[in-house]
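Structures are listed in the sections that come next.
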Structure I
Amino acid sequence: MSQARKLIQDLAAGRYDARLRGTRKVCAVQLSEDERVVVEIADGSFGIAPEGAIEDCQISCSLDDFLRIFRGEQNLITAIMQGRVGVRGDLGVAQMFQSVFSPGDQQAPEATR
């Protein structure tokens, strides 16, 4: 498992957002020509998408920019306007992924179900 994949998997581990119950979205994160990680929201839970999942969007950026965005240290739209991040497909899905990874947004499944 690559370092980037492990970092993303750790970020997604245990994340749940009750606002996204019933939602199934997939977003590919292209970190370089050789490094691509596909993540999903499945009924409010987050994780690495299964092999062959159809993507709703693709985010292209460096690992450093990805981590800054998904830790809530960098706004996705600002990074796009600065040319540091590219998004193909549904921008709303990319924003959805950012919003749930921002500090303070994580919810425990037991508390919200």
Structure II
Amino acid sequence: MASADRDLLRELRHKNQQLQRFRASLSRELQSDLDRYDWSLIHKAGHRGLPLITLRLPGRVILSDPFLVELAGQAESTWGPVDFALFSGESDVPVRVLSQTLLDQRWHWHE
């Protein structure tokens, strides 16, 4: 196996381990919710080098969704602030939002 191939394989294994560790740190309910979606984590690919979590949701992106808020909280407790790219069934362009914004309850609509 060529050196470049070994390096790529090592990087893929490392990224897979990071994803599995993050998933394992979540509650069972959040793991189950996350398993319903396509998602990934890309280190240093977010705003100003933050980790980027991409998530494809089936419908409209609702920033006050308890699932997204809990996911943001877990991500912050694992890595600190993260950037989210939230894809919906309505557009090919993601909604970009920082975990701190999702967790900031001051902006949430109150019914």
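Worth pointing out:
- At a computed 2, 12, 24, 27, 20, 10, 3, 1, 0 (P(r) over Cα pairs in 5 Å bins from 0, in percent), which of I, II: I
- If FRET efficiency 1/(1 + (r/R0)^6) of positions 9 and 65 (r between Cβ atoms, R0 = 35 Å, to 0.05) is computed and equals 0.45, the structure in I, II: II
- Among I, II, structure where distance in nm of label points 7 Å out along Cα→Cβ at positions 33 and 49 as derived comes to 2.3: I
- Value -14000, calculated as helix-only ellipticity at 222 nm (-39500 (n - 2.57) for each DSSP H run of 4 or more, over all residues; to 500), assigned to which of I, II: II
- Distance in nm of label points 7 Å out along Cα→Cβ at positions 25 and 57 derived as 2.3 - corresponding label from I, II: II
- Structure with the greatest value (metric relative contact order in percent (Cα under 8 Å, 6 or more apart), set I, II): I
Here, each number is a calculation from the coordinates, and none is a lab measurement. This structure is a prediction, so every number in the text was calculated from the model and none was measured. Cβ atoms are built from the backbone, for glycine too; each structure is taken alone.
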